[in-house]
Structure 1
Amino acid sequence: MTSAIIAQDLRTGRVVYYKHDSIWTEIFEHASYFNNSKDENDALAYANRTCKDNKVVGVEVIQLSERDGRPSPEKFREVIRATGPTVGSEAKR
């Protein structure tokens with residue numbers, strides 16, 4: 001099963017995704033996707049360290065499935081977090 005790591009940036013309040021090279025990105029498509037538990041656990045350890053450094057909070061692993069040939073969050077909550085608010089044009093990304 002494919003997964004990604006998600007958190008919330010403490011400076012901006014935005015949802016961020018873990019990207020290789022110890023970087024967080026706001027763009028879901030730029031996130032690192034993990035197909036094995038070792039890589040996921042290594043990235044999760046880094047993500048939790050940045051949480052302790054007060055850069056992000058709410059670090060979680062989310063499960064992904066393939067839709068239209070691309071990884072996509074499985075849960076509706078994570079789809080909303082990846083694509084932006086469902087109301088208000090000024091709030092959309």
Structure 2
Amino acid sequence: MKAQLFRLDRETIDSVPEASGVLQLLNDQQAVIFIAGVSNMRQALVDQLRGNQAATFFQTEETYMYTMRESELLRIFLRRHGHLPEGNALPDDLFD
């Protein structure tokens with residue numbers, strides 16, 4: 001079953017619980033551009049609304065084991081696409 005997609009705007013974010021979970025941000029073509037496990041989904045989305053110009057939509061999944069679920073979703077994305085979402089990608093010079 002596919003998770004419901006929501007528009008990234010303040011009114012919609014206000015309906016998201018202040019609970020731990022995983023959020024996925026998507027661009028206007030509904031491609032995943034960022035995956036994050038967070039302790040407060042609502043606050044994390046507010047922060048992304050302010051700072052992530054590429055994000056248009058989002059999905060959430062409430063879970064107290066959010067770091068494990070984040071890792072799982074990143075592994076799935078990597079396996080399907082051969083790279084991490086652009087917002088999760090490591091800088092090319094990180095280990096230089």
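Read the figures in this text as sums done on the coordinates, not as results from a lab. Because the structure is a prediction, the values reported are computed rather than measured. Cβ atoms are built from the backbone, for glycine too; each structure is taken alone.
Structure summary
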| quantity | calculated |
| --- | --- |
| Parent structure of the calculated result 12.5, given that mean count of other Cβ atoms within 10 Å over residues 11-18 is the read-out and 1, 2 the choices | 2 |
| When distance in nm of label points 7 Å out along Cα→Cβ at positions 3 and 59 is computed for each of 1, 2, the largest belongs to | 1 |
| Winner on mean projected area of the Cα convex hull in nm² once structures 1, 2 are ranked, highest first | 2 |
| Highest-scoring label, criterion being distance in nm of label points 7 Å out along Cα→Cβ at positions 27 and 83, among 1, 2 | 1 |
